[in-house]
Structure 1
Amino acid sequence: MLSRQDVAERICAGQHLIVFHDLLLRIPNSWLQAHPGGSLALLHFVGRDATDEILAYHSEHTLTQVKRFAIARLDLPDGLWQPFLPPIVSGWVQNLSNHQWLRENSLLDNDPAPTLDTLSPPPSTLSLPAQAQHAQAYRQLHERIIDAGLYNTPYVSGYGPELVRYLFLAAISTYAYFHNWLISSAIALGLMWHQLVFTAHDLGHMGVTHDWTTDRLLATLVGNFIGGLSIGWWVDVSTLAFLLFLLLT
């Protein structure tokens, strides 16, 4: 059983801790790098309650594995967790190879690592009981969506028209190319690539077959071999953020 103070001290020491129900999950560095949703999805929930997000974005099989990361139960006054501010929000990142804390802007302060003050969130006009009511309403809506089958993939009615659209644009591009209508061919090819991004997006989120291996293989075919852009770059959010940072600077 750990208190909120215990959790804060462990986070400042470099542990990646996330709340799930009344359990404290410790995320190892190896899983940060392998998480299908990218490392930022985990880092932005360090010190916070990720129960609703974990339940919404993971399959039943995956949920049975989540408790393997639990290291303790939490002492929750009134059954509510008072969240911390994740270190990454205030610019703190950890070098996964040597576990050293780094600050995105070292001129901001001289602290060698996050402190308890760093983890203190700004005041909120929404009380913890009110937040709990919103969370409960969200969970009820989530259950209604599941019962209605809206998370099930409509392969024929959903992706059937998409496939027809892709093939149609590819045929136009090929036909125009062989008739030396190069601009028309390029426009049709560009539109096909543009539309393929929607399916690549779904595959990257395991939203088509809901099987990691199958969706990743299909995403590689669609993204890498047809679209010419690595699906690995898209999935690895931290890489995209870094590339965006380089472009902006």
Structure 2
Amino acid sequence: MSKKFLSLENIEKRFPIHAKDDYIAVTDVNLEIKKNEIVSIIGHSGCGKSTLLNMISGLDAQTNGDILLENREIIGPGPERAVVFQNHSLLPWLSVYQNIEMAVKKVMPELSPQELRERVEKFISMVNLEHAKDKLPDEISGGMKQRVGIARALAIKPKVLLMDEPFGALDSLTRANLQEHLMRIQQNIQNTVIIITHDIDEAVLLSDRVIMMTNGPAATIGEVLEVNLQRPRNRVELQNNPEYIRCREAILSFLYEKFAKEDE
């Protein structure tokens, strides 16, 4: 039997409500995610995207079903899964360098001082922040803070990088710049990335597959879209690419149909 990487099997999440029936956020979710794959999860608000991410990260537990990483059950947070939130979550009293250094020290205490310094500097360089490594978070832009968050997450060498709308609060130019950073870094590091997004173009540009969720409550996977575009990808060149257009239209059609049914 071949070894699976990340498996979600019959996942259900219920939230108890006082004096009422439980609220079922997601139900009957079955998904296999491959090693080194980039997957986006997209759907309307309330479709359980962040709930799924929290369960994969171990920050919350499913009510029913199993989540397995390399055939081991996920029962809590662990360094093999790193999370980048929409809010950068940097410690304001630490510099860019120190924010990344602290995470690496915690996960890799065996590193010598030289190895620690080399690892931190490697990931600062990977997000092009050498010029800002000694600055505090309040002294850099929102986009730069997110780059620090990405560098900090990747520096601990996670098998899975989980991103909850990481670029949602940024302007379009900064978001495009960070998408380019992410694609370049993932090509270099080759880890699995799961991204929660509301942005159709972002989902198609970044992903190998797009997971489309039905509307909540009791949301589940409605369709899984294969994105057959070679890497590296150039957003300008893709605008007239037939496969890019096909994928974009497929997601629009799915979301529009679900939205229309909700309004009936």
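Things worth noting here:
- Given 1.8 for distance in nm of label points 7 Å out along Cα→Cβ at positions 32 and 80, calculated: source structure among 1, 2: 2
- Distance in nm of label points 7 Å out along Cα→Cβ at positions 24 and 120 - highest-scoring structure of 1, 2: 2
- Distance in nm of label points 7 Å out along Cα→Cβ at positions 8 and 104 - highest-scoring structure of 1, 2: 2
- Taking Cα Rg over 2.2 N^0.38 Å as the criterion, the top-ranked structure out of 1, 2 is 1, with the highest value.
- Among 1, 2, structure where relative contact order in percent (Cα under 8 Å, 6 or more apart) as derived comes to 25: 2
- Which of 1, 2 yields -12000 [helix-only ellipticity at 222 nm (-39500 (n - 2.57) for each DSSP H run of 4 or more, over all residues; to 500), calculated]: 2
Computed from the coordinates by the stated procedures, all read-outs in this text should not be read as laboratory data. The structure displayed is predicted, hence computed values, not measured ones. Cβ atoms are built from the backbone, for glycine too; each structure is taken alone.
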